[in-house]
Structure 1
Amino acid sequence: MRPKVSIALCTCNGAKYLSLQLESYLVQTCLPDEIVVCDDCSQDETVVILNDFARRAPFSVRVLVNDQNIGSTKNFEKSISLCSGEIIFLSDQDDVWMPNKIERVSNEFDDSSEVGMVYSDAELVDETLKTLGHSLFSSLFNGRLTFKEMRLIERGELFSVLLKRNIATGATMAFRAKYKNAIIPIPNDIPRMIHDGWIAMIISVVAKGIFLDERLIKYRQHGEQQIGATNYVQGVFKMAWKDAMERMAKNHKAEKEYVELLKHYITSRVNAPDHVLKALNAEIQYQLGYIRHYQLRKELPDDREKRFWPVIRELLSGRYHCFSNGIRSAIRDFVVDHTQETVFYEMVDKRKAVIH
């Protein structure tokens, strides 16, 4: 007998697109055993649509409406906690599943007890489900993993990849319910992290994660969604050189604190293997290197002659090559009048910044 399958669906004012998502559950080649829906105080016809679907679905559909708005991450936490299946599929309200999604993903769990999580690619579509001509993975991750990332995944070290960037999107994800106790409660004080990033990370610590290079959902892009397949460009602007150095140091201090908090939560939930602890500690040290490098550059004297030895020592340490543009940055730090220089400071996504 195949494992019991639950779908954890979260809704909030989703009436415009919800019906097609619900219909896509009905045409699965392998039907789910239950759907647990947590609605986060919808003000439109969402709950009416859900209750109508529950009456005619050939499987159990539980619809729970929150007393107050709790946000998407805590809403998914609630829905996951109420699922009784052995395999839990996460679902957004505005996508459409391919008919073979449940069967295809379930087969991966059947093939190996070591698999704790499966996630896939997705077809990007517009509001009307017209294809945009590329996939979720190609949009967010340039369509490929680096050679280093592929080697890490092959060695069972998916966590080291996820620590740098989340390549597992919740709308495509399924996982074994036996890991619920490690997942829940989902931390709400880790900056920039929502439910899917946390679930992917915690399961990658204790089990194997499988990526299916198949487009198993139609991932709808529209102006009302909370998160889409964007690159999170936040803008490019000019700023004084010293201000830019200070901003970079602060950014990496925040990144170090993020990793330290992540380490605290992971080690308090599960027995982390050595490679996970090594990756976390290495990332903390890496961010410390960034902080020290940009603090040194910010504090360089205005007098060029007094900059010579600090710049040379920093260059010989390798940090100019590791954290800046190598000898070009070192030469600029030595010859340019820092009181007059301005630089282009670009926020390229939610976690990174680049100085031009």
Structure 2
Amino acid sequence: MTSSLLALDLAKHVFQLHGVDHSGAVVLRKRLKRNQLLGFVQALPPCTIAMEACSSAHFWGREFTRLGQSVKLLPPQYVKPYVKTNTHDAADAEAIAEAATRPSMRTVTVKSQEQQDLQTLHRGRERVIKTKTMLLNSLRGLCAEYGIITPKGSSWLTRDLAGTRQQLEAVNSQCLTLLFERSLAEFHRIEEDEKFYTAQLERIATTHPVALRLMQIPGVGLLTATAALAVVAAPQECKNGRYFAAFLGLVPRQHSSGGKAKLLGLSKRGNSYLRRILVSGAQSLLRWSPRRTDAIGRWVTALRQQKPWSLVAVALAHKNARVIWHLLRYDVDYCPHGAVA
């Protein structure tokens, strides 16, 4: 029998397949190695292939689409409730098939290779920044063990380098001095890597027409614009800007029952990286809002008089997310005086 839905449990070397027909009856249970998968799918008649949106899912989604198959990516947290008893490859593939047949199940759009390239640059830059932060914290802690208290940030390694070396000479520890010099050289190498990733993102942002439109929004820079291009594969999947803001986790969690609404803190669902840089951009705009005389400056200033700083920053990030969705969905320019042109 021919399967209308083929569920695929992804892995590195061995893949589990679970096929069902139009009535939901199981017609296929099979394990394939990596070098056998594309040939097997190519020989199949057109059907829907369901997978979890996990590692390598977008690559396989593009490959299966190229072979003429319909691809459906499911969020893993929505597949987990359908796993019966113990977890193994066959049960996971069956759960994917069961979840894919639900009419209200949400899906993930397959990303293009250009979007994955953008995401790779952001991941590389984020990894470098984390490494630099770890190095600075470790070096500050070691200096504190010798009675040298350094300020936060990297300014003491750049602007006040001579003063820090004088303190090291006063301690008279050859081991600490050697470690400091090697850490300083490592710090400069990390900064060069960070500049490289930032330059690559800046080159893309200044040549991509959609990124140029997004950077017209106050509080949206090259990082936010390129990250939005990497994350949002199909803006039309969100009904409106409110849905997109909820997709990014910029709305309150709910614990409502019996007609009584109870709103909690941020849901923090969706892409945490894009949500974080949206809030960071909003905080930067919020610092300069008293000097702005435009509509967004007046709105932020009035809201700041009633609400705390963090709440206003998240509200501004929420507004920017909705504007980003509108520009991506309708392919229009940003209009600073109200409605989008």
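Work out which structure the value 5.2 belongs to, where distance in nm of label points 7 Å out along Cα→Cβ at positions 12 and 260 was derived from one of 1, 2. Can you show the working numbers first?
Working: 1: 3.0; 2: 5.2.
Matching structure: 2.
Please state which of the structures 1, 2 yields -0.37, -0.47, -0.92 when log10 I(q)/I(0) by the Debye sum over Cα atoms at q = 0.07, 0.08, 0.12 Å⁻¹ is computed from it. Numbers along the way, then the final one.
Working: 1: -0.37, -0.47, -0.92; 2: -0.44, -0.57, -1.03.
Comparing all candidates, it corresponds to 1.
Quick one: distance in nm of label points 7 Å out along Cα→Cβ at positions 196 and 284 came out at 2.9 when computed from one of 1, 2, so which one is it?
1
For the read-out distance in nm of label points 7 Å out along Cα→Cβ at positions 188 and 324, a value of 4.2 was computed from one structure; give its label from 1, 2.
Derived from 1, not from the others.
Figure out for me which of the structures 1, 2 the number -17500 belongs to, where helix-only ellipticity at 222 nm (-39500 (n - 2.57) for each DSSP H run of 4 or more, over all residues; to 500) was derived from the coordinates.
It must be structure 2, since only it matches.
Comparing 1, 2, where is relative contact order in percent (Cα under 8 Å, 6 or more apart) highest?
Structure 1 gives the largest value of relative contact order in percent (Cα under 8 Å, 6 or more apart) among 1, 2.
Each value in this text was obtained by applying a stated rule to the coordinates, not by laboratory testing. Bear in mind the structure is a predicted one, so any value in this text is a computation, not a measurement. Cβ atoms are built from the backbone, for glycine too; each structure is taken alone.
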